[in-house]
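Next up: the structures, one after another.
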Structure 1
Amino acid sequence: MTKTLVERTATAPISWGICEVPGWGYQMPPERVLSEMAELGFTHTELGSYGWLPTEVAPLRAMLAEHDLELLAAFVPLVLHDPAEADLARKNAVEAATLLRDAGASVFVCCPVMSWDWGPRRALTDEEWQHLVMMLAEVDEICAAHGLTQALHEHVGATIETDADVMRLIETSDVKFVLDTGHLTVGGCSPLDFARHHADRVGLVHLKDTVVSVADQLNAGELTLMEAVQAGLFPALGRGDVPVDQVITSLEAAGYDGWYVVEQDAALTDGEPAAGDGPLRDVADSVAYLRSLDPSGDAGAVGERESTTNGEDQTQ
């Protein structure tokens, strides 16, 4: 039986402000974040910034299981355009794929970056582009060998950022994409057009609403990404300028049956919020928004397991 929209919805720690960027903001402890994920009914999550959760398989599985959660995916930055970094890129890809496979995940979110320390983005030469495409094919093979699907994440400040980058990669590579409604919008690529014309290239969906006026400030260099996020770049679903409902409707009509991830980057600037407050509220609003779109009318748990039946869900 095909799962409903809410049954295919996961979340990610970045929605609680968990990010590896220095100075991003306060990062709440895993126990609180995972318990709030479970409270909202999620059964699957992404890994979050490397090291926030255990990086060994047994303790990682155990920590997630304490909250009835399973691992869906992880964000893996790789330098793929530079031949001098190819061996390290392959090594890191294999290590990440091994952890994901052994931890029960299914998606390898690959983000090509300019350097291992996320140096400033620039346009690639034709030779660098060809090497990037070749390496993406290699990462595809690594993922397949580990039972994973690679999904390339276009991202602000990364190698694949703009509409031109995305369209060129569609033409020159077979790689599947993360349809990130927020980062596509900031990069000038319509997520709705992507959903309508390239649904067959979608390997995972990150759902972010976006305030275009703040995105314009980011693109003009008036704000850094961190400052833009702190200024409300990615509000709860349904409160920004992205036609999230139409993106989902278009994908579903095209036969997309993969996962959606509520992944709205957040930043905590005033320390740890009081119990029941903070990012929990925005994520709860996003879940309510998605439930309103689900044609099944199912009020069960988001990301519900196939074995969950007869209302035995994990609602709050």
Structure 2
Amino acid sequence: MGFSHCCGELNFMSILGTEIAGIKLENPLMLASGILDENGYSMLEILKHGAAAVVTKSIGTTERSGYRPPIVVPLQDGLINAVGLSNPGIDGFREEIKIASSSGKPVIGSIFGSSAEEFLNLALRMESYGAAAVELNLSCPHVRGFGTEVGSDPLLVEEIVGLLKSRLKIPVLAKLSPNVTDVVAIAKAAEKADALVLINTVKAMAIDVYARRPVLSNSYGGLSGPAIKNVGIRYVYEVYKETGKQIIGVGGISTFMDAAEYIMAGSSAVQIGTALYTQGKGVFGNVNRDLAEFMEKEGYRGIKEMVGVAVK
């Protein structure tokens, strides 16, 4: 059952509309941080291809060059990457936000830091640049002093989120790591966040058996793509069940069924990243179309009706 030519677009838009942290989205698909999102024009192109919002590359206080190549290992069921949080620094990012925001769709600024004060300074800058929200990278698995090292400390997570919520007018999203002992405990520490983002990449590595050494220059990196989808769904399910917080699901989404699984586990929206390597920018349009057709066939009148239906 497809949508008729005359009214299909209207049905398509109305059935897929959702809301996360008070931000209205025309569909549940967002670009995940870390791919095609350091440049304003590339983000604008993704938005034109059907993403309802984009999340920028994680931006820090100063410019970082990241690790030397090789920084990516392609796998049959995903990627391992250790880019090293390369970014132009917050001072040079105003124009990129401006360009992407010209679409009229939400641009969410991803930031990383090592202290609550650093996160606050970055978040205030993102807010002044016009970002619709900030996503706190509390989960990068391969850079010392940032990411998971910060996001595995419940007290520090609580301090960071609490400080930002007391000073910002825009929503605060906390991106959590699967590489911690108790994800639910960290999620509860971030309870003041407007929404949670689950999950970031899973720490992994690959060995070159002929060179007899790790493939990545950093030895290990973060595994993304279909290989981690079921890990992500499990954590979304568990955190949604235990906290009831709004969640953005991410990890291995490349089809409408993947998106539907995440939504039924408790996600109000989802992010797509690695699938761009295998399907290109058309993945957003394909998933949106197929998800809308699935929902119509199954009798869902909107995304909200699907959120958490599988949670017992």
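For the reader, a short list of remarks on this structure follows.
- Comparing distance in nm of label points 7 Å out along Cα→Cβ at positions 51 and 83 across structures 1, 2, the highest figure comes from 1.
- Identity of the structure behind 19 (criterion: relative contact order in percent (Cα under 8 Å, 6 or more apart), calculated), options 1, 2: 2
- Looking across 1, 2, the calculation of distance in nm of label points 7 Å out along Cα→Cβ at positions 19 and 211 that yields 1.4 traces back to 1.
- With volume of the Cα convex hull per residue in Å³, for residues 219-282 alone derived as 122, matching label from 1, 2: 1
- For 13.6 (Kirkwood radius over Cα pairs in Å, for residues 107-202 alone, calculated) the corresponding structure among 1, 2: 1
- Among candidates 1, 2, the computation of mean count of other Cβ atoms within 10 Å over residues 115-122 that gave 11.4 used structure 1.
Values quoted throughout were computed directly from the atomic coordinates according to the rules given, and no laboratory measurement underlies them. Remember, predicted model here, so these are calculated numbers, not experimental data. Cβ atoms are built from the backbone, for glycine too; each structure is taken alone.
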